[in-house]
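The next part holds the structures, each set out as structure tokens.
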Structure I
Amino acid sequence: MPHYMFQATYTAEAWEGLVRRPQDRARAIRLIVKNLKGRVISFYNSFGDYDVVIIAEMPNNEAAAGLSMAAAAGGAVKAVKTTPLMTVKEGLDAMRKADKASYQRPK
């Protein structure tokens with residue numbers, strides 16, 4: 001099953017609620033991912049540009065997009081970024097295909 005990295009940034013209002021009443025948001029995300037026929041591999045709180053990082057297996061791009069849309073529509077996040085991930089083998093296969101593509105840069 002394809003893997004994806006999801007990154008999200010909470011709104012100030014969401015942080016206000018989480019600070020007042022800390023809660024495990026990974027549980028809520030696991031349920032949504034399960035409903036989309038996926039599986040959360042890891043869930044992290046982070047700091048910097050994004051507050052949450054999730055690695056998940058999703059059955060396809062539509063399911064991955066559905067998770068991002070559900071998070072964005074919920075109102076608790078102000079930014080969501082979804083990154084498809086490749087295994088090392090897939091990356092090597094892509095490099096080999098790129099070599100055979102015969103791309104020539106503009107002159």
Structure II
Amino acid sequence: MAENVIEFTDNGFESDVIKAGTPVLVDFWAEWCGPCKMIGPIVEEIANEYAGRIKVGKMNVDLNPVVPPQYGIRSIPSLLIFKDGAVSDQIVGAVPKNNITEVLDKVLAR
């Protein structure tokens with residue numbers, strides 16, 4: 001995983017995401033998910049490009065059974081953008097990078 005990408009877990013989710021001082025992009029994924037592997041490098045690029053402005057991390061849905069259902073994660077990859085402790089936006093599926101950056105730029109502009 002890229003150095004700017006954090007591994008989120010059920011245990012640390014509250015402190016790492018909900019109480020974060022900046023917006024947070026969470027990539028819900030699994031090892032066996034083909035589209036997740038396609039979007040992974042895009043998430044890493046975004047982590048580098050938005051470093052210092054947005055916290056970026058991944059949460060493996062197979063290893064973390066508590067948080068994903070709390071946010072209605074039924075299909076992966078699902079990208080949730082949290083701002084001020086709440087879900088601000090959601091992107092489901094392997095989408096082009098510009099779809100994600102457009103949403104992030106809107107969140108940062110709010």
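Computed from the coordinates by the stated procedures, all read-outs in this text should not be read as laboratory data. Note that the structure is predicted; figures quoted are calculated from it, not measured. Cβ atoms are built from the backbone, for glycine too; each structure is taken alone.
Consider the structures I, II: one of them gives 40 for relative contact order in percent (Cα under 8 Å, 6 or more apart) as calculated from the coordinates. Say which.
Numbers: I: 40; II: 35.
Traced to structure I.
To test your reading of the models, identify which of I, II gives -13000 for helix-only ellipticity at 222 nm (-39500 (n - 2.57) for each DSSP H run of 4 or more, over all residues; to 500) when calculated.
Source structure for this number: I.
As an exercise: log10 I(q)/I(0) by the Debye sum over Cα atoms at q = 0.12, 0.14 Å⁻¹, calculated from one structure in I, II, equals -0.34, -0.47. Which structure is it? Please list the in-between numbers first.
Numbers: I: -0.50, -0.62; II: -0.34, -0.47.
Here the read-out was taken from II.
Structures I, II were shown, and mean count of other Cβ atoms within 10 Å over residues 15-22 at 13.2 was computed from II.
To which of I, II does the computed value 1.4 (distance in nm of label points 7 Å out along Cα→Cβ at positions 71 and 95) belong?
II
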